[in-house]
Structure P
Amino acid sequence: MASTADFRNGLVLNIDGDLWAITYFQHVKPGKGGAFVRTKLKNVLTGAVVERTYRSGEKVDDVRLERRPVNYSYADGDLYYFMDANTFDLIPIAGDLIGDQLRYLKENMECEGLVHAEQVISVELPYMVELRVTKTDPGFKGDTAQGATKPATLETGAEIQVPLFVEEGDILKIDRREDKYLSRVNS
């Protein structure tokens, strides 16, 4: 058991049998009445977000999630299979649990599995991924003074905006959280 004084971003709580991660919290001390903690919680399995308020000092049921390395193997319908790097077991994860991260998932990618009760319940891709550009229009010198971008399709099918100098075949480093080009890996 933990109290509201132990709240931090990423802490996972067991609320009515569901696992919820704290994404935001704020201690509030109004001029009148008791202090309380305002939180935003994200369901670990479904991704749903709710806001909830706790009285200061209230006890909550916290859950320790272990992180374990897993490698993406293959997809079969809506199931994506990951191999546990420790036990070499294949773990099926539903595509809707992975969510928007699927746009950047490629074979043999190392990911992190979230483990609860010795079972992998969800997967997180690395924040920075390196992917090859499969399709983009050529950029023409003199198109703009600075900062112009063009769309590029990556090997996983994701489409992002890239600078004009990026060409087909280039390998790019991308921040998947913001769908943002960071740099070119090869030149």
Structure Q
Amino acid sequence: MQRIIVGVTGASGVIYGVRALQLLRKAPDVETHAVISPAAYRTALEELEMGQEEIRSYCDKIYNHRDIGAAISSGSFQTAGMLIAPCSVKTLSGVAHCYDSELITRAADVCLKERRRLVLMFRETPLHAGHIALMDQATRNGAIIMPPVPAFYTKPQSVNDIVDQTVGRALDLFGIHLPHVKRWEGGEKDASN
């Protein structure tokens, strides 16, 4: 059984974290350990019209965002790593500066110190120099910054297609390969016309 931590923050784009939980729920031999911030629940009401109970139903194990004594706050608790989707500026700053005031940033810091994958779906635009400096520092600490940028070579037909492809590519980084993810096959096309 592979354990993966999913952190969901209050940035716009909470659909990425919720969809990751939904897709992982169906994945064989994957156990999700989730931390969902109060701001994420608020954003989910606005963006998805989805309440706490429904979101919680997609998690195998859920932790209170303030419980810094939770299992996932220790390196001895084995996981494949952590996906933070979406990742707010506040959370990015906590990861970059090792500021573990809440469980999302504590679990992220544990993943980094244990050399486990930490993927941050940073959701902010446009960027100023401070954001770029934070992304640089988080990357130097070992995180992977993966803004949820759509891939149009897949010819998405809906927002859900875009979200599913993006989440699937994020989960690829943990070795979790979902069948719905469209892969670039290459091919020769005459671009001169």
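Quick notes on this one:
- Source structure of the calculated read-out (helix-only ellipticity at 222 nm (-39500 (n - 2.57) for each DSSP H run of 4 or more, over all residues; to 500), -11500) within P, Q: Q.
- Which of P, Q leads on relative contact order in percent (Cα under 8 Å, 6 or more apart), largest value: Q
- When percent of Cα pairs over 31 Å apart is calculated for each of the structures P, Q, the largest result comes from P.
- Read-out distance in nm of label points 7 Å out along Cα→Cβ at positions 8 and 176, computed value 1.3, structure in P, Q: Q
- Value 27, 20, 14, calculated as Cα extents along the principal axes in Å, for residues 80-119 alone, assigned to which of P, Q: P
- For 14.9 (mean count of other Cβ atoms within 10 Å over residues 112-119, calculated) the corresponding structure among P, Q: P
- Among P, Q, structure where distance in nm of label points 7 Å out along Cα→Cβ at positions 96 and 128 as derived comes to 3.5: P
- Origin of the value 63, where percent of Cα pairs over 17 Å apart, for residues 24-135 alone was derived from one of P, Q: P
All of the numbers you see were taken from the coordinates with simple rules; none came from a lab. Treat the numbers as computed from the prediction; the structure is a model and nothing was measured. Cβ atoms are built from the backbone, for glycine too; each structure is taken alone.
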